[in-house]
Structure I
Amino acid sequence: MSGERLSLLIIGGYGTFGGRLARLLGDEPRLRLLIAGRSLAKADDFLADLRSPKDGSEGLGSTNLGARLQAVAFDRDGDLIEQLTRLQPDLVIDASGPFQSFGEEPYKVVRACINLGIDYADLADSTGFVAAIGGLDAEAREQGIFALSGLSSLPALSFAALDVVAPQFARIESVAAGIAPSSHVKIGRNVVGAIASYAGKDVPRLRDGKATRGRGLIDTMRVTVAPPGAVPLRSRKFLLVDAPDLALLPARFAGLQSTFTGVGTEPLPLQSVLALFAQLVRWRLLPSLAPFSRLMQRASHAFARGEHRGGMFVQASGIDAAGKRLTAGWHLIAEGDDGPFIPAIAAEVLVRRLLAGERPAPGARAAAGELRLADFEAAFRRFSITTGMRRECEAEAQPLYRQILGITFDRLPPAVAAIHAGGARTASGRARIERGGGWLARVVARLIGFPKAGKDVPVTVRFAAEGDREIWTRTFGDKSFRSILMEGNGRDRHLLAEVFGPFRVLIALVPEGERLRLVVRGWRFLGIPLPLFLAPGGETYEEERDGRFHFHVEIGGPLTGLVVRYTGWLVVE
């Protein structure tokens, strides 16, 4: 360390990811942060913005800044030895990119750091760059410094998640990972340029245990990103991208049969256009999408539609210790503008570990497996980020709600958990029922069989299990109606599907404090998807009060108004 502070040079320090790294570390008084780039004026402007108080995590205000900040000019194509000697950093983090286009001397910054005995790390997402940095391992060891490449979502975070998932398996046969950015995120030019460089071109991957060639932005995998207990992202296709994991995974898991890394671009029309243009490259009607990267970036900004949420998944499949087939994975959802900080958090974790005296071993290598998932999840706490594990094992039958909620089921209040314990059971109690007065509300209520309005109405619910489904028969006074509940499949995975006659309502189960909230995420009529804004909904939740299960159910919509509201309590008999 230089004096009492660790001197950190961030190349590309005012760029998309370097700037976010600076914001993440700006509160650390033990740091001297050198914000570097070709333009000193841009570096100065960035620091002025960083120091100005703002609301939210994007602008860690002036009262939060403890690091000593300095804007510096740095040209990676200039005299690196002279620049680094003058700036005297203890650690260089390269956040510039795109690393795919570093030319004939891709490692000149790394070599300069090794020659001067300066530790190095980068946020590279280029498979070739990350996988081949090990060629400098002997030189780095001799100097006693570390050079870690790929401190980003893929592979640093993905391998940290795999290290937690892997012990559940006796043999892992396939691994897949994907990033689903919010459509509202302003994607940087370098990121778009990297994707454009391999769109429609061969991407090395494993399939059926053999090294083969996938098709960039053409090969697909459908996944629903759904941390247990969170509202899932909408199911989406992930398009194959060239990520370092594809080169690193075969060495990590002997006998691996299949690998996939993808990006789940939203909205769907934009994804379809990208896939179409990638096909044009594949058919050699276009040489490359690289010349269109600026247009692609503008299109991604213009198509900012839908929910402002993003996510990530890491999933493994194989055989567990009992010889059963198992699929297990780690899921993440980030709300609003918090998602774009995730690629920079690996570098933040590295720096904070250095400040705590935890130093990586000397040598040059990919950053896969260097960091712990617990370190990432501790850093996530300052953001609206939800994570969790999911597992699906053959012949491992579970009650419906436990199957959907996963490990979060164990956090439900006892009375709520007892209602959803599975198997045949009966619960009884009392309820208050309110009915909507509109003619369409009355038609819908009659069609489904909802009870009439009443106060202190006796209620009985009989639960019957049929395979992976549950049938609920609700009796209010002398009026009964029933629904069939199951976990959704395909596009509706990880959602509760409740069938009322010709209607199927798709519901997210979300534990929130002492309540279990039920959030409508879609609906169908005779299997035909209907607009979500017309879906039946309202404030619906379950909770425990005075040791008893209480329910609050509202069903209505913009066309019908209130159809029915019933509230009350139940006790399992």
Structure II
Amino acid sequence: MGNIILFALLVGLASALILIPFSKAEDQGRKMTSALLIAAIVLFTIGSFAFYYLFNLDRNLSSLWPLAILITLGGTIFAAGKERMIKGSLFVLTLLLGVYFLLAFLFNAEEKYESAKMTEKMEISTFDEKETPASVPPHFARNKMKKAFGQVPNTSYYELGNLQIQKVNGEYVYIAPVEFSGLFKWVNGKSTPGYFTISATDSSANPKFKKSDMIYTPSSFFNKNIERHIRMQYPESIFYGGTQLEIDDEGKPYYIRTFGEFISARNGFKVKGVVVVDPKSGDTKRYALADVPEFIDGAVSPEAVSLQNSYYGNYIHGFWNSLFGKKDVKLPSDEGTEAQVSPIFDENGEMYYFTDFTSPKEGVDSMLGYSLTNSRTGKATFYTGNLKESYMDSEGTMQIIEKKFIEKKWHGEMPILYNFYGEASWLTSVLDSNGFLQNYFIVSAANPEISAYGNTPNEALRKYKTALQHGGGTLDGSSKAEEKQTSGEVLRVYKEKTGDFTIVSILLDNKKNYIISSETNPLAIYVKEGDQVKITYMDTGETFLPVKELVIQGLE
């Protein structure tokens, strides 16, 4: 609190000295008295304190430029003679400074692009079939948490806070803090009781409430408000994006906020690190990105990543090109789940923010590429995709889902592009009008006519694999799975008609399950229990292993 009072006092003193005329004027009523000076200092000090406290603005001199223009203008008006010339010169300088700050975006677009420049590659690596993607949509997870809110003590005091995803003890979970529902509830409650967690991979999982008292929160007031508390500790720091809750592997919660620096002239933003706050004690620590604690997944805020994506997509040839010529301009989509980006995890458990880019031309749903930004380091990679193919963007995917389930009025949420079996594919959660999860939909980005859906991501993947086998996709062993061969006796057979073809599931005497489509092997429809068979399959590690070739002895 002391630093903001001192800052406000200095602002008040400087403002009074500039505004109050010192030169003798013909009108003696304008002569400054010591009482008037003191009153002006007090007035401007109180006003400056209120402004910076209420708006939580950084306390750098550069943040004073609007006030400086007003004060120097007033000082010029009230002064006379040489004093007016001096204060008039100050007014012109502050006015020019204000114009520079206001128009900086016209001239620093190239700097913004350079700060956001990404490494370019063609395709992301193939998805590991043994993994389960974090595919539970946040809207569905939030609905479940709300229904479990009765676990919270003094429920009427609180409401559910912002949802975010994190990896905790090797599991992907959504986290949402319990927040105060208003000023009077904060006065009575003093602290929030904890937070909710729920699996981000298992849609059948139920939310769990974790008790952990938190005093410094986004919904607290005055000096207990987490953002104001951080500002008090770091008055000159530049922050971008809101606070987020992260928990360590022991379940202890921390609030974090991304800080950085302006690109130039209080315009633009470049990430430098993160501030971490213990919400119970208020202890704060500041880390550079290279030193962020291991348990923190989202050191770079999604808002900062969204801003960097905008720089990279819009400013490749400067500001004016982004408005008029639009040469090579690509627009980041707004289909993300957090600030227009979607958090996902790779096979090593590292979190990235996913964004697809589309054409600025209206009515075009062709994707121009997609980016993955490391949420801890801020390093980004832009994937062009196979330049010989035309990929559908996330908006096109959502439209396909709406048309597919038009009678049921279902809609898609959280479209993410994966490399499934060597095919660029969109995985999207499908929700009904009440926000309940109905299924998972997968569609080829290059061949939208190839799609499948299932009750779980793995079921949808199995059906999609079959769709690729007879739909002209690229399922040719290009996944990470190793091609193997086996033989044995058929113990069980299950056949299911899918469109014009039959899906055959086989259990061999080696106690392993195999699956094949009659599209790729028409004779598979004749297999029966007791047959001796030779199988060439992909060892994906799944329950049902995809078969590339089936030979039934006696039918060669």
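Every number here is computed from the coordinates shown, using simple stated rules; none is lab data. Just so it is clear, the model here is predicted, and its values are computed rather than measured. Cβ atoms are built from the backbone, for glycine too; each structure is taken alone.
Work out which structure the value 1.18 belongs to, where Cα Rg over 2.2 N^0.38 Å, for residues 184-511 alone was derived from one of I, II. Answer by label: II. Using FRET efficiency 1/(1 + (r/R0)^6) of positions 168 and 392 (r between Cβ atoms, R0 = 35 Å, to 0.05) as the calculated read-out, with 1.00 as its value, let me know the right label among I, II. Only one of I, II returns 1.00 for FRET efficiency 1/(1 + (r/R0)^6) of positions 168 and 392 (r between Cβ atoms, R0 = 35 Å, to 0.05), namely I. Set I, II, criterion distance in nm of label points 7 Å out along Cα→Cβ at positions 16 and 136: the highest-scoring structure is II. Of structures I, II, the largest value of distance in nm of label points 7 Å out along Cα→Cβ at positions 40 and 304 belongs to II.
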